[in-house]
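Every number in this text was worked out from the coordinates using simple rules, so none of it is lab data. Quantities reported herein were computed from a predicted structural model and do not represent experimental measurements. Cβ atoms are built from the backbone, for glycine too; each structure is taken alone.
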Structure I
Amino acid sequence: MRRIIGLTGGIATGKSTVSDYLASRYGLPVLDADVYARQAVAPGSEILGAIGDRYGAGILLPTGMLDRQQLGQIIFHNAAEKAWLEKQIHPFVRVRFTEITAAFSPEQTLVHAIPLLFEAKLTHLVSETWVVFCDPTQQKERLMQRSQLSANEAQARINAQMSLAEKCQQSDHVLDNSASKEDLFIQIDRLMSR
C-alpha cells in the first residue's frame, strides 16, 4: 500500500519544521494544504469573489489580494463564519490533493501537510497520521513571536482549532516538539525507518 503521511498538529507546533526535514532529508514531496488554500483565494477566483460579497470590499487589500489579517479577526472570533469560510475552501483543497497525488507514481511516499486533517475529515487521503505536539505554553509563545500577536489573539487562534490533546488521541503517531530540533529529528527518523 502506498505510504502517504498525513502531517498535522496545532498552530505553531512545528509542522513546517517536520515537513521541511522530510523534504530535505528524505526527498519526500510535501503537498501543503495551506498552499492550496491560498490558491483557492487567489485574485479573480470564484472563492475570493464569494468572500468579498460576504464581508465587503474592505476584506481585500489594494492589490486585490485577500486581507488575511482582517479575515482572521472575523473567523477566529466567530465559529459560524469560520465554518462558512471552510465550506468554501475545503472542497478546492480536496480536489488539489487528489489531482497532485495522482500525478506521482504509486511507489512514491508523499507527505500531506494538512493543519485541519481531522477537522476537515481528510484522513481517508492518507495511510497514516502524524501529529506534531508541543507544550501549550510553548505553542502560545511561538505563535505570539511568529505572528506578532497579543496573548489574547494567540489564544483565540489556538482555541479556534481542535485541541492538541484530541489530535494526539486520534493520531497514529505523535511527535513531541517540546525539546530540541535534534530530538524531533530523531523521532522522525524512527518513524521513517518503520
Structure II
Amino acid sequence: MDKRRDDFYRFDVELSDRETFFVGKIVALWGALEHEVFTQTLLKFCPPGEENAALPKKMNNAQFSEVLKLWKTHVLDNAPEEHAEILKEQYDEINRLGDYRNALVHGMWDWQKTNPAIISTIRVHKNTVVEAHFTVDDLQSLYDRLGRLNFMIRYPGGVEDMMRARMQDSGYYISRRAASIFMESPVAEDLTPKADNTK
C-alpha cells in the first residue's frame, strides 16, 4: 500500500466550532493572565530605569504558581488601599480557576459516550488521577470569568484606570484590528467581524 495516501487523513477530536472557540480563547486568556502577573511582579524587582536588578530564583523558571506567590507578596500585599480588595478577589479567582484550566490544557480529552454534550478530561497530578467534565456552557462561563479577571488585574480601578494607563502609555490606543488594517496586514481580514447572513 502507498503510505503517501495516509497524508490525506487527519484525526478529528470532534469538538464543535463553539467548543473549539472557547477552548482557544481560554488558553489565550490564561496566557495573557500569566504574562500580566509575571510583568507586574518583574516591575517590582526591576523598576524602569534600574539596571542589573537581582531576580528571585522563582522568576527564572517562570512557573506560574511560584510567580503568583511572588505577585501576592510584592504586588497584592503592597497595593493601594482602594485596589487591595479588588486584587485580592482576582487572586482568589485565579486559584479557583487554576485546576479547571489545567484540566483543559493538560488533560487527555474524550467525550462521554452516554452523553455527547459532555467533554471529559483525565490526567495524573501528584500521583492522583484527576477527572474533569464540562459542557460548552461551562467553557463559556470560564471564558467570561477569565475575561473579567484579565481586565480587573490590569485595571483594578476599572475603566478610569484603563483610560489613564492608555494615556500614559502613548497618549492614544489602537487595537490590533485597526493596526492591521492601517498596515494592510494579512491578519486584518481574520480580525474583522463577519456579518451573519444565516439569520
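Couple of notes before you dig in:
- Comparison of I, II - label where FRET efficiency 1/(1 + (r/R0)^6) of positions 48 and 112 (r between Cβ atoms, R0 = 41 Å, to 0.05) is highest: I
- Identity of the structure behind -16000 (criterion: helix-only ellipticity at 222 nm (-39500 (n - 2.57) for each DSSP H run of 4 or more, over all residues; to 500), calculated), options I, II: I
- Structure responsible for 19, with relative contact order in percent (Cα under 8 Å, 6 or more apart) calculated and labels I, II on offer: II
- If you line up I, II by mean count of other Cβ atoms within 10 Å over residues 16-23, the top spot, with the largest value, goes to I.
- Read-out distance in nm of label points 7 Å out along Cα→Cβ at positions 8 and 152, computed value 3.0, structure in I, II: I
- Looking at volume of the Cα convex hull per residue in Å³ over structures I, II, structure II comes out largest.
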